[in-house]
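Peer 1: Structures given as structure tokens follow.
Quick note: the coordinates plus some simple rules give every number you see, no bench work behind them. This structure is a prediction, so every number in the text was calculated from the model and none was measured. Cβ atoms are built from the backbone, for glycine too; each structure is taken alone.
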Structure P
Amino acid sequence: MASKRQALEQARLLHPHPDKVRSPLFERIAFFDPNDKLQVKYEMLRSHEVEAVPIHYAAPLFGYTRQGFYQVQQAFRDQGMAGLLEKKRGRKGPVKCRPEIVAFIVREKQREPELSGRALAERVLEEHGVRVHRRTVEKVVKNLNRPGRKKKRSSSA
């Protein structure tokens, strides 16, 4: 059982609150594992769709809130079983301030030190067609004034 638990944990499929799963299925039959988040989500949806268990009853029966139920339901409708898998958190795409944009901001600020973040953001939009917030530009400029200082990296990857 420990190896299955480790596998679920590595796959980010370990249910965070298996003790909150109160469905009789998970109490009576060894096939059903309350630690398996994917199985719990599926059975929660199935209980509502097939057995017509009301959402306000099904969600807490499987350790979820109604809001959580609706999120799981929508993900399943959109993507099928793949929607029940956990997604990686964090940035989904490239950062707007690509290296060439940062270099542009640096050049412009060095040429005209009095330029505000808003003015630099407008120039980035004009020159590169990328809309960046003035605060983003201000952060880039602030980091210019701290050479050798690297951005802290999150320990969870």
Structure Q
Amino acid sequence: MIMNYIIEKVKQEEAQELLWYLKRIGGESDNLSFGAEGLPLSVEQEQEYIRGNINSDKNVMFVAKRDGKIIGDCSFSSLPRRFSHRGKIGMAVLKEYWNHGIGTNLLEMTIAFAKEIAKAEVISLEVRSDNTRAIALYKKIGFQKIGRFKKFFKINGEYYDADLMNLYL
């Protein structure tokens, strides 16, 4: 089934919806840095974050939307000073929209921004070591595992490792 959706830069007026989306994805998966509580940000703080990214040539957040609702996101954040050739990427897609190519498309757009606009040379990410779906996606895009961070996550008193992955542009 072909799914209709669009990908665009997040807009300031979408701050409230973005916070709702983050709570929803946090509750769907233990693969993120937060749970169902979402991020501890007010709408105003989220708007400020978005405002800082809108015209940036170093940072971006893309959202995938279906019928006007956010269903996925991917962000790139450049690192400062002697790390300015590098950046970090983070992404998620609502579970009901997995396996429709949304994650691949979000990653490809974000990587294109990182390479062409931010002039990044290396993109890094951390992914829970048992998240085989995400790892397969990252490998398909060209990310390489460079190591493992033991006890990266602590969820309900239990530790989980993360794979450290880089994409060399």
Structure R
Amino acid sequence: MKTNLNDLQLAYLAGFIDGDGSLIAQIVKKDDYILKYQIRITISMIQSTSRKHFLIQFQKELDTGTIRDRNDKITELNIIGHLTVQPLLQQLRPFLRIKLKQANLIIRICEQLSSTKNDPIKFLELCELSDQVANLNDSKKRTVTSATVKKTFQDLGLIKE
């Protein structure tokens, strides 16, 4: 995905993400997957529902993302998937400040994700990078970490202890 945003628009979007956004690399259980997990990459931006129009404008400019009104009068714009997020983060990276470390880690994950489909060792390395992203985000509700994935892989005989 290549946006048609100019540097001023990219800088504004990056500042918005730095302030009211999250860059997320989440390990998700998927029983029907060969390795039983996937790494879900997301850019999430939030705003009071009364200012939802900012998120709608971003969605139009980017031509991607899903808008969701939550029950707490907050609206989210979520851009999900490494094929969409990676090129956008690469364009935003020069303008990010607060979320730059997360962006760099997520770009590394995205660059390698396709090559880990059947490789538990490589996938586990990316899960460890996901843990680093979560730590930078001060994530509190995580239940699936690289340690969880490692234990599952050991139990399934995919890796040795």
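Peer 1: Thinking only about relative contact order in percent (Cα under 8 Å, 6 or more apart), which of P, Q, R has the largest value?
Peer 2: Values: P: 14; Q: 18; R: 25.
Checked P, Q, R; max of relative contact order in percent (Cα under 8 Å, 6 or more apart) sits with R.
Peer 1: A value of 1.5 was computed for distance in nm of label points 7 Å out along Cα→Cβ at positions 51 and 67; which of P, Q, R is the source structure? Please list the in-between numbers first.
Peer 2: Details: P: 2.6; Q: 3.3; R: 1.5.
Checking each candidate, the match is R.
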